[in-house]
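Undergrad: Pasting the structures in now, so scroll down.
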Structure P
């Protein structure tokens, strides 16, 4: 395996696009004003690596067919687009907008300041922190998001959904899998599951307006509030499950 290294000078708001058939894409934090690209493969020179102003494009010409290991060192806040048919995407740098697609492989994002959109056919999705609108679609795989500072939408055909602290509107759908929201601080939460458990925990100090339905499952609600200060806000929760228990609790 040979390594090819290319460096580019960029402005304050660069964006990088990577499209490969197979391999591994790793994005690390680099210094401002430069993007460093490392390509490892049996023939790394076959991969197109070029720059147009602040846009860096990496990919194969024509039909995607090669396998490459790509490491990127990018400035903080870089916008990122990745597409890989078979392979993992690891974004360790604090980036801006992220659009990631994988037919078979995991996607992991540390911190994104901009909009996040992830689509995977088979693989797990992990996001530590997203500060803007976040959308994840997965056919088969678990989705774990620790923190979202805006709206969040997650849809899975087969897999669990585990969310930490969310402040915006939430829309969650899974055909077969459990759903957990550990601390919801927004005002509109919708969760639907055909076969799976719904566990939704609301930040304290909120009055809940509930719309809960399950055909064959148990509903577990928190006990009435006993004393203490009056609620300062209201949250609407719609939870539906065909076959599964629903639990609403305080975080």
Structure Q
């Protein structure tokens, strides 16, 4: 897999209901459209205020989720440095129009709400945030954010309503093999927000066969153990609506907090 070829980014920058202008094009080393951490970091450094990508709005010349010239919509959390933004491009009159099927983390209001929820939950858990949240990934299936705290980073993950409720699944797995999943600090099922402990280690994109076999074995054993439990998620967690998991797989739609 080609992980060397990067992409070019153009960004439309907004602040709430105001379209402030455009930034770019600029090169990004990572080719993957959903890998927005370097995009957000570049914008934040250049504009002098925190910036996060809301969504991908178009690509020219790329394929398979990578490469080409990618256009993004980003939200800035402050006043940008003057003279750096170009005029808004033509043909984007509907950029700020609401879309009923758009993910919450792909809207300015939804993103701000998720980040504020995470900060409040970290404060309640006794590990308040120690700086701005850092965006790592955004696409149609999730938004992922890293939040610094005094005892190490916490992770906010937002998922869509059609996805399996991950906090419940993680708690089920943790019952049989706690090291396979991160600890759940807090969860809000109604919004699809989960706040997680950091798991140290390295991303294994191209892991050797021995590691792959070991991990497949552990996951298979964990799934078998869950299935043997009378109230396990083999049926309940697949069919129950989000926020109403029965038995030991339960998690409240109002949010559940556990030690991490």
Structure R
């Protein structure tokens, strides 16, 4: 049932960006679904948030003899109006060891780095793209071009910011096929220049969390939170990161109890 409603929401509502018309429709739908399901307590908790919205992006690669345009998508919480042109360097997986390998060449350069881990050393642990962005910015990078690892010219649209504020440099995502082509040229010794420009917008918006409660009986004083996507999330190996937007829809599958 949960997957059916999730499919309905994507087909009839579309994106559920916080503060948008679609987001408000998703909130109303979630509220109705909870009530129609017979849940005894359904509450709406309004909040204000700084909402970033994607505008235009253009990524151009030059080799001294010509230019080509690559399909790209701006990552969330990137600058509102910026254009950077600088040498393109392969930063591998974007981990500390990759940046140490490039050294001072990072300053003022556009870095090409993986969202995931590719040919990583044994024991290497990946970082969230926002953490990779922070490491690169601390080393003076001028712009970031992330390579998605999903095949089929798929672009990732998540955030590049650890705390939800706008980062000072442009960051975009390109397909794994385009990333491989650029790396092949860099590996052949070609000198490439990347120009990454974008325009975005940001404004305060109003939205609501929809929360339903199912009172327990065995331990009524305890609270178990199920489902939902929080604005701020953490993992044991990562700093807190901000989600692109809270979502009124999520799907949760309860594990079946094991038979003795």
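Undergrad: Can you spot which of P, Q, R the value 67, 36, 22 was calculated from, given it is Cα extents along the principal axes in Å? Could you put the intermediate results ahead of the total?
TA: On the way: P: 67, 36, 22; Q: 62, 41, 37; R: 69, 47, 32.
Only one of P, Q, R returns 67, 36, 22 for Cα extents along the principal axes in Å, namely P.
Undergrad: If you work out mean count of other Cβ atoms within 10 Å over residues 109-116 for P, Q, R, which one comes out largest? Don't skip to the answer; put the middle values down first.
TA: On the way: P: 20.9; Q: 17.4; R: 24.2.
Max of mean count of other Cβ atoms within 10 Å over residues 109-116: R.
Only the coordinates and a few stated rules stand behind these numbers; no lab work does. Because the structure is predicted, anything quoted here is derived from the model rather than measured. Cβ atoms are built from the backbone, for glycine too; each structure is taken alone.
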